[in-house]
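Given below, in the form of structure tokens, are the structures.
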Structure P
């Protein structure tokens, strides 16, 4: 699971482990990765760099080798930035595109060689992909690019029987906005609890769903 050291990825991998799943973990922070791996009974772990797309692809091949095959890959990586486009700049825009779109694509592109009928290819996008809020243009564009890519890959994977799951989460209670690479987040209402998102993702993974989406009442819909 790329992004296993983040709030959502870490909570998800711990839940999957508690349900008996065998997992291989990937993340950028080696210390956090060691901690999460230990909590998952010494699950295999590996660092990667989102800027290095070959590193992302090799991580999937490594996981398949460690586990003797893959039933699914769930990508939970992402980073935000805030501010008008004239202030954000091209370098930050490139960083956002790499982490939020190109890296998840590289992971899942490599996963198509390993995940077959009955398996799942999944990635977290977000409601910003559709809402495109002001002050988040580059972040929203990167997430929208990933969402469009997942839609196309879903059509391709009908021939193999693998499910492609888009996890479109709303603002979460993770402190994610406070770790932006540029700018400062606007005032935000309290986010959705991580455990609620994990509940929905686990349901989606176990039922062959293709979307996790917000609905009225601070809840999530799992759509098959």
Structure Q
């Protein structure tokens, strides 16, 4: 079955180019030129992933993302202005799974999308669905969720992947290069702060002890410390 993608982009030429490319790569593509149209399609039509431009003519992509995150954990890839660090940081805080700067390389966009979709598909079809407990956290792979004291954490698809990898190696250091490959499905590139932003969000969502739970091991990576 073809993966279904919703492409929300107000630049007609770019949207048409990306839609054609994605279709040629085997995706079923729905298009929207405004934030409101994108929200309506995302909520009214089944899709597997959203590619969302931040700069839209009515409501911006970050507001669209906030609305989506109130109802769904669909994987979302943001299209951001090149060099705009603020948009990327806020995007991850709101709940983006990944980003790619514009003008974007369609081949790289497809690679990012496929990595996200592979992770979701793998968790959905894995036979190891038994819950795993790590301190006050419980990983439920069959539901793709993590509970803290029996309450589900509000995690994006990528945050779930990052945290479940850290929990699987609790007490040990997970190298950034490995965590990037295992959780995000791609190599760590120089100056890429995507993983750092997801870690920051996880620390915040884990509460006041978050920074102590996920320890930065300088020059190596991260380690999850189970609270005593």
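Check the numbers for relative contact order in percent (Cα under 8 Å, 6 or more apart) across P, Q and tell me which is largest. Once relative contact order in percent (Cα under 8 Å, 6 or more apart) is worked out for each structure, P has the highest.
Output the label of whichever structure in P, Q has the greatest value of distance in nm of label points 7 Å out along Cα→Cβ at positions 23 and 111. All intermediate terms of the calculation are to be shown ahead of the outcome.
Details: P: 1.3; Q: 2.5.
The maximum falls on structure Q.
Out of P, Q, which has the highest value for FRET efficiency 1/(1 + (r/R0)^6) of positions 79 and 159 (r between Cβ atoms, R0 = 25 Å, to 0.05)?
Working: P: 0.15; Q: 0.80.
That would be structure Q.
Given a computed value of 48, 36, 32 for Cα extents along the principal axes in Å, which structure among P, Q does it belong to? Please report the intermediate quantities before stating the final value.
Numbers: P: 48, 36, 32; Q: 55, 35, 29.
Computed on structure P.
Could you tell me which structure in P, Q was used to calculate Kirkwood radius over Cα pairs in Å, for residues 135-174 alone as 11.7? Value 11.7 for Kirkwood radius over Cα pairs in Å, for residues 135-174 alone corresponds to P out of P, Q.
Supply the structure label, taken from P, Q, corresponding to mean count of other Cβ atoms within 10 Å over residues 143-150 with the calculated value 14.4. Going through each structure in turn, the value belongs to Q.
Read-outs throughout are calculated quantities, based only on the coordinates presented, and are distinct from any laboratory measurement. Nothing here was measured: the structure is a model prediction, and the numbers come from that model. Cβ atoms are built from the backbone, for glycine too; each structure is taken alone.
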